[in-house]
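Just so you know, all these numbers are worked out from the coordinates, no wet-lab data involved. Remember, it's a predicted structure, so these values are computed and weren't measured experimentally. Cβ atoms are built from the backbone, for glycine too; each structure is taken alone.
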Structure 1
Amino acid sequence: MRRILPSVLAVLFLSLAFVVSETQAGPMVFSIDPTQSQLTLSGSIAGYAMTTQAAGSLTTTYSGNINATVSGATIQFTGSSTITAKTNGVWQPAVGGGSGSAPADYGAQASLSIFGTGYGALRNIILDMTSPVLTITGTNFDSSALIFNATPTSGAAFDYHSSVKSGTLALTGYSTNTIANQASLSTNGSVVQLFIKVNTTYYFTLLAANDTPLTLTGQIVANSSLATPKPYINSITATNQSLTLMVTNATTQSLLQVSTNLTSWLPASDTVSNNAGWTIFTTTMSGPKAFFRVQQ
C-alpha cells in the first residue's frame, strides 16, 4: 500500500481551503454614469398638459449609486441607493411656490385656460430603488418589478404657482416601473454594467384628486468593477520531496510563500512557469510539515 506523507496531507488540506474561499457572490455597488443616464419629465398640472419653460427644462441627467445583491443567476435591489437628479436650470416658481424662480431639476408650465399660465418645478430629486429577488435570464431581468421611492430626507418637492393656487408638495411614496423586460446585467472584462429603462409616475393633488401626474421616462446606466480574482491552488503533486502546485489567477510574477505554522510566512524557493492557462510552481519540502499560499 502506498503511504501518504503527513506533510502532503497538510498541503492538500490547505489547497482545498483555497478553492472553497473563492466563491464570489454578494453585495455590489453600481456607480451611475451621468453621460448615459437621463430621465424626462412629462404629465399635467391640474389636468392641463405641461410643456417646457425653455428648451431642455424637462430633461436632466442622473448620478449617484445603486445597491444590489448579485448571486448566481439572480439580482435584488436592496435599497439605500441615491439616484440623484442634476439641477438643470433656474425655473419658476420660487422655492415653496412663490413668485420668481430658483434652481430646479425640472421646470414645467401649463396653459390654464382663463387662469393664465401655471408653473411647476421639481427640486431635490433623489430616488431609491428596491425589488424582490429577480431571475436573470441570459443578461436580462424583469424591470417591471423595480420600485422607485423618493428618498424622504432629500427634501424632494413639487413647487407650483398660478393665479388660482400656489404652494409646494413633498415628493413621497413609492412608484412601480411600468416597463417590463427592459433591464440587463452584463459583464465586459472587469466591468459589470447595469442598464434599466424607466417609466414611473408620481401623483399629486392640486385642485382634484391625482390631477397632477408627473412621469419620469428614460434610462439609467450604472457600472461596477469586479474585484481582481485571488490566486488559488487547484492541485499539488508530490514526488519525493518535490512539490508541483497548479495555480489559477496567478502570473509568473506572483509569489509563492511557505509557512510551518500558518502565522509566519516566507518566500519559498521555487521555479515558476505557465502552461495552458495555469501558473505552475515547483518547490521542495525542507521539513516534515509545510503550508503554501500564493500572493498576486
Structure 2
Amino acid sequence: MKLQFSGHDSFICKHFWLKKGYDFIVEGKNFNDEMSVVDLGVGKNMVTAINYWLKAYGITDSSNQITELGHYLFNNRNGRDPYLEDLGSIWLLHYSLVKADKASIYNLFFNEFRKEKFSFTREYLLNFLLKKLKSIDQNNVNASTVNSDISVFIRNYLKPGYRNRKLDIEEEFSNLFIDLQFMENYQSENAEEKIVEWYQIENDVRVDLPAEIVLFSILDSENYGDSISFIELQSGYNSPGSVFALNEEGLYNKIERIVEICSDATYTQSAGVRELQFKSKPDKWKILNEYYGN
C-alpha cells in the first residue's frame, strides 16, 4: 500500500472543473500539451490540478481514460447531471472520492481517523497521517506536503469564513462540496491561553443524502454479499456509515427507504442481529437511473 498526497497544487476542486476536464478528454486533448492552458482557460498549475482531481474523484483512471461514472454523469448527450445541479450527485462524488483512494487523506479520514475522534485540529490530523506513513515505511512524503493536503482537504468541505482575509472568498465559494454542509469549525483556548482552530464532522442523520446514493454505494462494494449486518454498514471499511458520517438513526432511516424502493431488499432483526438482505441484488446503475428520473 502506497499512500498518495499532493498533486492538486493547493487548489480545491471547483464546481465546474470535473465537467471541464471531462469535455477536454472527450475532445481528444492532452493535459501535457502546451495548448491545454488555452483550451481549459486556466493557468498551468490549474491544468495539473484538474487532471489530478479527475483521477481523485474516479472520473478518469490512471491512464486518463474516462470511467463509467465519468460518462454516466458528464456525457453531453445523456449524462445524468453534467453540471452537478443535483445534491445527490455531490454526495455520489464524495463517495467516489473516498472509495477511489487516489487522494489518500479522504479514505484515511473517513475510514480510520474519524473512528478515533470527530473533532480535530490540523496538528492532530497531521500527526495521524505521519504515523500512518511511518507504519508502512513510506519515507518519501514530508510533513509540509501532508500539511498542504490537510489544508486543501479542509477547504474542500468547510464553508468559507471571513476571519481569514487572505482567502479569496468568491474563489472559495466555488468549492464543489460546499452545499453538503459537512464540516464545521470553532475556536477554543488551550492550556497556554492560545486560540486553537478546531474542525469536526459529526455523525448525523443526513436528511439531504438520498437513499438511492447510499444503496448505490452498497451495491458498488465488493465487500458485501447478499446479507450485510447493520454493524458492518455502520462502521465497516467504505461503509455508508463511515463514508457519509451517518449516525445509527440516519443509517436506519436510509435502510428503511432502501427497502421501500428496492423490492428485493428486506431488513431483518432477530436475536439482536440486524441485517439488510437481498434476494437478488439490483443493478447499481439502474438504481441511479431511477433516482435521476430515467
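Supply the structure label, taken from 1, 2, corresponding to helix-only ellipticity at 222 nm (-39500 (n - 2.57) for each DSSP H run of 4 or more, over all residues; to 500) with the calculated value -1500.
Numbers: 1: -1500; 2: -12500.
Only structure 1 yields this read-out.
1, 2: which one has distance in nm of label points 7 Å out along Cα→Cβ at positions 224 and 256, as calculated, at 3.6?
Values: 1: 3.6; 2: 1.9.
This figure was derived from 1.
For structures 1, 2, which has the highest computed value of FRET efficiency 1/(1 + (r/R0)^6) of positions 184 and 240 (r between Cβ atoms, R0 = 35 Å, to 0.05)? Please report the intermediate quantities before stating the final value.
Values: 1: 0.05; 2: 0.95.
Structure 2 gives the largest value of FRET efficiency 1/(1 + (r/R0)^6) of positions 184 and 240 (r between Cβ atoms, R0 = 35 Å, to 0.05) among 1, 2.
Have a look at 1, 2 and say which one yields 3.4 for distance in nm of label points 7 Å out along Cα→Cβ at positions 136 and 264, as calculated. Could the numbers behind the result be given before it?
On the way: 1: 4.5; 2: 3.4.
Answer for the origin of the read-out: 2.
Assuming -0.37, -0.84, -1.52 is log10 I(q)/I(0) by the Debye sum over Cα atoms at q = 0.08, 0.12, 0.17 Å⁻¹ as calculated from a single structure, say which of 1, 2 it is.
Traced to structure 2.
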